[in-house]
1. Where does the value 31 come from, among 1, 2, when percent of Cα pairs over 31 Å apart is the thing being computed?
2. Given a value of -18500 for helix-only ellipticity at 222 nm (-39500 (n - 2.57) for each DSSP H run of 4 or more, over all residues; to 500), point me to the structure among 1, 2 it was derived from.
3. Output the label of whichever structure in 1, 2 has the greatest value of distance in nm of label points 7 Å out along Cα→Cβ at positions 52 and 92.
4. Compare distance in nm of label points 7 Å out along Cα→Cβ at positions 84 and 108 across structures 1, 2 and report the one with the greatest value.
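Read the figures in this text as sums done on the coordinates, not as results from a lab. Please read all numbers here as calculations on a predicted model, not as lab measurements. Cβ atoms are built from the backbone, for glycine too; each structure is taken alone.
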Structure 1
Amino acid sequence: MLKFTGLVTGLSRILDKIAGLCMVLSMLLVVVNILLRALFNRPILGVYEYVIFLTLATIGLSLAHCAIQNGHIAVSFVFDRLPLKIQGLVDLVINAAGLLFWGLCAWQVGIYAHGTAASGVVASTTQIPLYPFIYLVAFGLLALGLVLLAKTMEAGQRVWQPKAANLSPGVKTVQSMQKAAALNK
């Protein structure tokens, strides 16, 4: 399981770096467009669509890394006071539900991307096909699903092997994913 967790962590890091690059490109594109418009009265045509595409890539590719970092909103005031076995059970249910939900979302977004590709839908100004960006979001959701699968397996271990779990769930998940990533380097 540690090897799987390491692969998922490594994949999410790579996707997060690509997402960061997309964000930087988006910012550069906006700045260059502003300068070209102000100095030469020659803006980049379709800059709005390019920024939308880069934003889609940024959000879609950064989801998995956010989940590994536990960067989402969590209410832990009551949760931290529960016994470790109950915490593991709650984590197991929540992560399994998230895995099911986001897995179905990835599947449906993939189906939507396939339909978009088959129909030949393109952006109005730049005439860029939309389906690659939709597939990119589906891939990001799939990576999120892999992270949730790793967290579900870890939560299951805490439920069925409670003596091995001496840390709180959030800390243990992040630490095990960091250990696995260190082993993969």
Structure 2
Amino acid sequence: MKPLNDKSLSKNSTIYNYRLLKRVYHNPVIVWIIWALPGCLLILDLLLGYSVLPLLLGMAALPIVHSLFIRLLYKMKEGRAPRDWLWSLDQPWLGVIPGSYISFSKLFSIHLQLFWMTLVIMCCFYPWTSSNVLSHIIFVHLWIMVPRFVIFYRMRQYISEGYIRLNKKETSCYEQ
């Protein structure tokens, strides 16, 4: 292996050094509890004789709706589709997530807009849907978004200078 020296680096080389600011581990017990919530609601619906279709529809459709809104936000703000975003089936990051480092303030802004846009659009359908359907879809929306905002809250002091990196077992905030 050839040692790295000043001559081997060109003037156009970019070296990124990231310093860990905070790491939030995804506690498996908490993740299990988060996944158990829709299951408990499903059992409650079955016991009370309600339809389970709104819950199942919300669980399937809302991550897709969220991904469409994220794509729309990127197109409107940056004039391009989001790159390096991947699908995740893991809580607390269920749906599309950035596959590499992303500015904390940018990710928080996207999620804040995603939270309110989806909630307002769902509430616009109130006159045409039953309260049972609307409450189940709002539950699924909150079930997806609240764990993310808890992580954002735990890292709030680094929002201006931090870069977020998402993994299956942890969310890390770095400084460049």
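1. Details: 1: 31; 2: 27.
Considering all the candidates, the number was obtained from 1.
2. On the way: 1: -28000; 2: -18500.
This figure was derived from 2.
3. Working: 1: 4.5; 2: 2.8.
Between 1, 2, the highest calculated value is found for 1.
4. On the way: 1: 3.8; 2: 2.1.
Max of distance in nm of label points 7 Å out along Cα→Cβ at positions 84 and 108: 1.
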